[in-house]
Structure P
């Protein structure tokens with residue numbers, strides 16, 4: 001079976017990390033499949049550290065995905081040449097919209113919290129909107145309600161609880177003092193945000209041993225592997241950081257990141273008390289295997 005995870009990732013590493021989470025789940029569940037992340041993300045290299053196969057293509061202007069131009073895109077040509085059995089589409093519905101019904105593959109759409117405005121595009125003379133009936137399954141991967149019906153699965157996280165380092169091993173690998181409390185500050189957001197957040201929370205250095213990491217520099221990846229070392233985590237309120245912390249039930253300070261269609265403030269307000277045990281990535285693998 002050949003599975004292709006499709007995403008863009010024009011800013012940030014979040015969508016690529018979700019793809020890695022799915023790849024890990026296929027491996028963890030001992031599913032024999034050819035799984036590949038297809039993206040235009042500058043952070044696609046993160047897949048290499050966990051030996052997840054990737055295929056990089058350049059980002060193309062949204063106007064290229066009009067009815068007239070879409071089949072001339074590198075995206076279309078690459079997708080068709082791969083001829084997968086299953087495509088998992090992370091948000092980028094518009095890239096397939098004008099030819100999706102020609103595709104004989106099984107199709108799954110993944111949707112995190114996103115503003116309803118994201119699901120319509122006013123192409124000149126040919127406005128388009130998301131059509132959930134074009135997909136075999138439409139899945140919400142965190143608790144939120146949008147403008148169309150979706151099945152719900154748990155959030156996707158990169159590791160299960162039993163896969164990350166113990167506290168002693170994490171502290172040892174980070175070369176920390178076992179007698180002092182630890183704070184991990186992990187923040188990426190947009191270029192420059194890390195320095196701002198680091199400065200804002202610099203007072204924590206008086207109390208904790210600080211571990212700093214951001215994908216814009218030489219990052220600790222996946223940082224979740226080391227979260228058992230922490231007594232406090234400072235991180236973004238983006239999808240992956242937020243749900244990793246919630247899944248592990250860690251003490252945290254969430255710092256929202258500016259985004260056009262996503263609200264970290266809403267995620268904090270509506271989901272901070274949510275809990276789950278089964279990794280949504282494992283649930284997704286089960287869905288793929290039963291299409």
Structure Q
């Protein structure tokens with residue numbers, strides 16, 4: 001409860017940032033919020049799907065976000081999660097997305113506990129502090145730079161953290177197909193899904209074929225929009241021109257360090273799981 005209360009303080013401090021067009025954390029140019037990319041791309045997915053990855057404002061009926069919407073850099077699957085928020089006006093949608101993710105934090109706390117409870121109080125507390133607050137007090141960015149910009153930009157990293165933890169929990173509780181489905185849903189930013197793979201293999205080592213099979217089917221089905229003319233080529237152009245060179249901003253540390261901490265806590269199990277997988281492949 002203490003960590004959630006402190007995060008609420010960060011959310012309150014970051015709220016005014018959601019209404020401003022400024023240079024954000026790390027730029028010299030005036031930019032719209034990251035959520036503008038999600039909101040605009042979700043609208044385009046329904047009304048002009050070939051333009052999902054087009055940079056800037058298009059005079060095709062979409063909402064005009066000043067100075068221009070940010071470029072969309074995730075897989076199309078994420079837009080299926082954003083679509084419910086796109087029925088709201090832009091600023092209300094951003095706020096609702098932040099509130100929705102804040103309400104996921106108690107579930108994140110529960111998942112951390114269920115995943116780490118056999119490891120003792122100290123590992124559970126460390127992972128919880130990282131996942132729920134990632135403290136780094138700053139006079140300008142409240143108690144956590146990562147969470148300040150997560151809320152201020154309307155980013156998606158709490159949702160991603162929740163999905164990754166849920167995938168691990170489902171694998172741990174012997175539901176590999178569901179675990180694979182949830183990991184695929186979290187893979188809209190493939191970088192973090194790749195970092196999570198060792199834990200995914202460890203938690204699903206008794207049902208890897210089912211986990212990977214369900215994950216692959218889900219990944220293909222939720223990204224079928226890439227088959228639309230213009231969408232697939234737009235994704236590849238984005239990936240080669242800016243996607244691969246996008247630096248890891250503060251908010252990326254929320255899921256990244258949570259997964260790294262869990263990997264360290266379970267390092268023996270991870271090594272054993274990969275050793276077993278290699279033995280199976282040889283035989």
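Read-outs: derived from the displayed coordinates by stated rules, not from any lab. Just so it is clear, the model here is predicted, and its values are computed rather than measured. Cβ atoms are built from the backbone, for glycine too; each structure is taken alone.
Out of P, Q, which structure matches -6500 when helix-only ellipticity at 222 nm (-39500 (n - 2.57) for each DSSP H run of 4 or more, over all residues; to 500) is calculated?
P
Given a value of 2.8 for distance in nm of label points 7 Å out along Cα→Cβ at positions 72 and 104, point me to the structure among P, Q it was derived from.
Going label by label, the one that fits is P.
Where does the value 18 come from, among P, Q, when relative contact order in percent (Cα under 8 Å, 6 or more apart) is the thing being computed?
P
Thinking of P, Q, which structure, once Cα extents along the principal axes in Å is computed, gives back 58, 47, 30?
Derived from Q, not from the others.
Tell me which of P, Q gives 16.8 when you compute mean count of other Cβ atoms within 10 Å over residues 24-31.
Details: P: 16.8; Q: 12.9.
Working through the options, I get structure P.
Taking mean count of other Cβ atoms within 10 Å over residues 48-55 as the criterion, which structure among P, Q has the greatest value?
Of structures P, Q, the maximum of mean count of other Cβ atoms within 10 Å over residues 48-55 occurs in Q.
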